[in-house]
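None of the figures in this text is laboratory data; all of them are computed from the coordinates on show. Since we're looking at a predicted model, the values are computed, not measured. Cβ atoms are built from the backbone, for glycine too; each structure is taken alone.
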Structure I
Amino acid sequence: ATELRARQPALRKTATDKAAERDEHLKDGGKRLAERDQLVYAGFAAQVGIALASVAALVRSRTVFYAGIGAGVVGVALMAYAFALHLQLTP
């Protein structure tokens with residue numbers, strides 16, 4: 001029992017260090033997930049833009065074509081924001 005008590009402070013220090021390291025990894029993982037989500041939204045907006053442009057070509061509608069261009073611009077803006085998050089240019 002005395003041997004266990006002698007090792008206890010070192011074991012406690014190791015456990016608290018590992019808990020702090022885990023918390024840092026969780027914090028970094030949350031940032032990575034936010035970046036991935038932004039890229040998913042950007043890809044979705046780009047796909048919507050492509051679909052709207054295709055529909056505009058079929059029905060020869062300028063309004064739908066402009067909506068497709070708008071969706072594409074939103075996709076590019078979201079992608080730029082995701083890269084800014086990755087490079088830590090935003091808070």
Structure II
Amino acid sequence: MDSVVEDSATEKARLQWRCRRGMLELDLLLLPFVESVYDDLSSEDKHKFHLLLDLQDQELLECLMLQTPPQDDSLNDIISQIRRTV
């Protein structure tokens with residue numbers, strides 16, 4: 001049981017580290033989402049969130065600010081969820 005809790009805590013710490021980007025705006029959008037929503041996401045939505053984190057900082061910011069749609073339309077839902085968290 002302790003190893004499961006530790007693995008979950010380690011995974012969350014790694015995810016928080018991945019959310020720390022080169023732009024304060026992204027930190028302010030992504031970190032609260034991870035803290036308050038990520039654990040309750042479906043495995044499909046978690047996968048989409050990880051795909052979103054694979055984007056370059058500028059592209060990610062443009063998607064989250066709705067300036068440019070993501071190339072992968074399936075990411076629109078997770079983008080909406082992130083925006084609702086802020």
So if we calculate FRET efficiency 1/(1 + (r/R0)^6) of positions 35 and 51 (r between Cβ atoms, R0 = 25 Å, to 0.05) for every structure here (I, II), which label has the highest result?
II
Candidates I, II; helix-only ellipticity at 222 nm (-39500 (n - 2.57) for each DSSP H run of 4 or more, over all residues; to 500) computed = -34000; producing structure is I
